[in-house]
Structure formats: structure tokens, C-alpha cells
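Alright, structures below, take your time with them.
Nothing in this text is a laboratory measurement; each read-out follows from the coordinates by a stated rule. Bear in mind that the values here come from a model prediction, so they are computed numbers and not experimental data. Cβ atoms are built from the backbone, for glycine too; each structure is taken alone.
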Structure P
Amino acid sequence: MVKLTQEMKDAFSKVRIFPFATASKDGVPNVIPIGMCQLVDDETIWIIDNYFLKTRQNLDENPHASMFIWGPEVKGCYQIKGQVEIKTSGEDYEKAYALAKGKGDKYPAKALVVMTIMEVFECKSGDDAGTKLL
């Protein structure tokens, strides 16, 4: 696992919707926009599963995911790759459930996806595109 730099954490805090990519055990890709996403510490991201279907199936089959940090308010673009663990009970899940319900009863908070950051890559265009940063 790796730890995000302060610059990467600052960029993360400015993004509201994150593209979140998964793949089935057979390699069929899926990408969705997620809004309930929180950087817990330098190396852990919480993602709340409210309405996952293919994404949840993919994570159950293949516990690896990717997302990127980018937007008009962010100076760079960072691709994050990590391993995930699904939680449907316990203290962390209860905290995530409360966060979701705090935003409205329409959010079921079916599970908490805990993503441990394993790698970070440059994803802005240019000669450094695709370079491993962490």
C-alpha cells in the first residue's frame, strides 16, 4: 500500500463525483460515477454502495478497483488503483451507514467498500501520462 501526498489529498477534497472502475473475474469492465466517497486517511478510501449492481458483482468476483481524481478545480489528474474489502456490518460500516443516512433516507447504504490504495499514476496528458507516481 502507498500513502497519498498532501497535494493528492488536497485534489481529492475538491472532487465531488469520482469515476469508479471495476472488472468482472472474466475482465469485463464497468465504470460508474460515485458521489459518496471519502478519503479516510492517506491510504484508505471509503465508498458507500447505495445502488451498485454490476459494480458490486464485479467487486465480489474481483476485489480490485480504480478511480481517478480530476476536475476543473484540480491542477493535476491522478489515477488510483487499489484492493477492496466489502463490509456490511461492524463499526466502520455503521459509520458509513450514518454518513449516508445523514444525506437522506433515500440512500440505503447497502455496504461499505473499503479501498486500500496500492498504486497512483499520472493521468493528465503529456509526456508523463501513465507514469507511476506512488
Structure Q
Amino acid sequence: MILLNFSHPFTSEQLQELEKFTGSKLDRVIEIEAQIDLQQPLAPQVSALVDRVGFTPEEWQTLPLLLNPPSLSLSAVTLLAELHGRCGYFPAAVRLRPVPAAVLPRFEVAEIVNLQAVREEGRRKKLFKVT
């Protein structure tokens, strides 16, 4: 599994948590600085960020990916659209949360969100009346 990290660096403890949550070995972490110039159009900047990952079209479609999106919400959703275009699906995403009662700010892995499953469930609700 490859972690595409467009946010803050992960600690070794957080990386171990990711492996525990996913049940998969983390083969590589690709750190991409996701600073955006708010005075420039967003989509080309996000596309350039994704280009910096360095994957071939085949790798985008075949490698097992886990995503830690940028914190800026519009960057994150634009990134998801770009990744879906390259991969053909939504990769799973990491959700971190603050560690309760930590004296110093720390974050732990809260869950892995299967975005493709969320999409499929939303599509099911679109097609069928869900009560």
C-alpha cells in the first residue's frame, strides 16, 4: 500500500496505526507539499501537485493507494476529482483526530474512509428510494 500524503507528516506511531487499520503493509509514503496560491486558479495547481507523485498512467490504475488529503477543503475536493480521473475510482482516505486530553497537540488515526463505497452507497440512494 502507498500513502499519498498531501498534509502534515505522519509519525511512526501513526504509520503503524494505518497498517493496523488497513491490515496491509505500508510499502511507501509519498509526501507532497500541498501549498496553494490562493490568488491563482486552483485546478491547475492541484493537477501539478498530482503530477509530482510521478506515477505512470498504469500505476495510477493499479497501485494500492491510501490518501491523506490537504486540509484546505476546496483543495481536497479538487484533488479527489483529479485522482478519480487518473485512477478510475476514489481511493480510501485517512481521517485523523486529536488525541483526547493530550497535553501537547497530537493526532491519531480515527478511521479509514472507503470513499468508493461512500460513492456507491450514494449512487444506490439516487437510484432507489431508501427509507
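Odds and ends about this structure:
- Of the structures P, Q, the one that 46, 43, 31 was derived from, the read-out being Cα extents along the principal axes in Å: Q
- Test item: helix-only ellipticity at 222 nm (-39500 (n - 2.57) for each DSSP H run of 4 or more, over all residues; to 500) calculated as -6500, pick one of P, Q: P
- Entry that produces 2.1 once distance in nm of label points 7 Å out along Cα→Cβ at positions 28 and 108 is calculated, selected from P, Q: P
- Structures P, Q were shown, and semi-axes √(5λ) of the Cα gyration tensor in Å, for residues 44-99 alone at 23, 16, 11 was computed from P.
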